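Multiple structures follow.
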Structure P
Amino acid sequence: MAYILCIETSTTNCSVALVKDEKLVLLKEDYNKTYSHAERLHSFIDEIIKESEISIKDLSAISVSKGPGSYTGLRIGVSAAKGLCYALDIPLISVPTLQTLAMQVMGKKNAYIIPMLDARRMEVYSSVFSEEHIELRETKAEILTETSFSEYLKNKSVFFIGNGVEKFSQICSDIDNATFIKDKLPSAKEMALLSYQKYIKEEFENVSYFDPYYLKDFVTG
């Protein structure tokens, strides 16, 4: 049995979850449009430990969303995660932010899932996943055009999800196979299964040297 504390701070959603193996136990998050990580993150961690009635020493690992996303948000989340790992002498797990976001789209057949986070102006961070959440194309920072992702839209249904979807939905030239799931942000809730899979495989980060995957340093939100 493993208790894993999951931390997601890559966007404006400050989100913390406690999972027991791959099952969600408790979730705390501030799902709004302002950054509250500095004020809320440690409070959420304290509340989850108290409400779950476990000791913080019962934690088996800390899992953190590694990016891409907000430069400041990622730094806050990773710093907190590393501090807990040092203090408790437990392993650090990192989960790709866009894969966590893609996990919000479940139960689709013969489809692509494209998570998309706003990177200012007409640029987004995006990746491409199968309906089984297997990465098919690496994460990129790219400027959207009306023909973006056309190679995927020609073949299958495509589910676009994230806070970068709104601006793409306004210019996409091939909407027949497109479903736009707007205003969704990554959450620690969807980190549960991914974190547990890495835990049982002992796919841990080096706490001393781990840094977030910023992709682009100028996003300082």
Structure Q
Amino acid sequence: MRIDIISAVPQLLESPLSHSIVGNARESDLVEIQIHDLRDYSEDKHNKVDDYPYGGGAGMVLTPQPIFSCINHLKKQREYDEIIFTAPDGIPFKQQHANELSLKGNVMFLCGHYKGVDQRVRDALITKEFSIGDYVLSGGELPAMVMIDAMVRLLPGVLGDAESALSDSFQNDLLEGPVYTRPAEFKGMKVPDVLRSGDHKKVEEWRHKTSLERTKNVRPELFKKFRKEH
């Protein structure tokens, strides 16, 4: 998989995407991630990429010229399965979206900044728009990194245990139940006996039960959805 990211503030991206699971995946050539500085494509003599919004109002808007130039330049080199814009008014990003995107070959992210981007960019170039929550951030770099992390960890060979990602929260519309590791007792708190019993069937039953309980208590809307569909 190849992922291209376009940003007016590329310095925000490189370090977080160079460590932990995503960084290891890049070093192992399981994913290629390229970051593009939007200012490199500006035709303004000062490399400006933003301007005041028509009609007045506070904030600045990313101008269309450098974005069109950058995306068209990249599209001449390869075809992209999706060109994603990270925006607070996009559809909520879910685990199913991460699953679907992890199967793609080439994906591009455009990170918004300031007040947003000229609508003509969204109309002409963008294939999907995602939000990671009902709040506004300073730019789309953080949402892009969140989505990329969710995608990359699903790629074959990225996680040591292939089943780990499949048992994560939200994969089956439920939250994952509690997990434990050694020691069996710590500060008087013991690991549930069933997890040390060696009875795999009982362990799976316990995990499903605690998953249902946690989902019901923390995310009742997910619990209702699960009950309705199952």
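Every number in this text was worked out from the coordinates using simple rules, so none of it is lab data. Note that this is a predicted model, so its numbers are computed, not measured. Cβ atoms are built from the backbone, for glycine too; each structure is taken alone.
When mean count of other Cβ atoms within 10 Å over residues 145-152 is computed across structures P, Q, the figure 15.5 traces back to P. Assuming 24 is relative contact order in percent (Cα under 8 Å, 6 or more apart) as calculated from a single structure, say which of P, Q it is. Derived from P, not from the others.
Check the numbers for Rg/Rh (Cα atoms, Kirkwood Rh) across P, Q and tell me which is largest. Walk me through the numbers on the way to the answer.
Details: P: 0.98; Q: 1.07.
If we compare Rg/Rh (Cα atoms, Kirkwood Rh) over P, Q, the biggest value is for Q.
Taking helix-only ellipticity at 222 nm (-39500 (n - 2.57) for each DSSP H run of 4 or more, over all residues; to 500) from the coordinates of each of P, Q, which one would give -8000? Don't jump to the answer; show the numbers that get you there.
Details: P: -8000; Q: -10000.
Source structure: P.
Distance in nm of label points 7 Å out along Cα→Cβ at positions 49 and 193 computed as 6.1: which structure among P, Q? So the calculation was done on Q.
Suppose you compute mean count of other Cβ atoms within 10 Å over residues 17-24 for every structure in P, Q: which one lands on 18.6? Write down the numbers at each step before the final one.
Values: P: 18.6; Q: 15.4.
Label of the originating structure: P.
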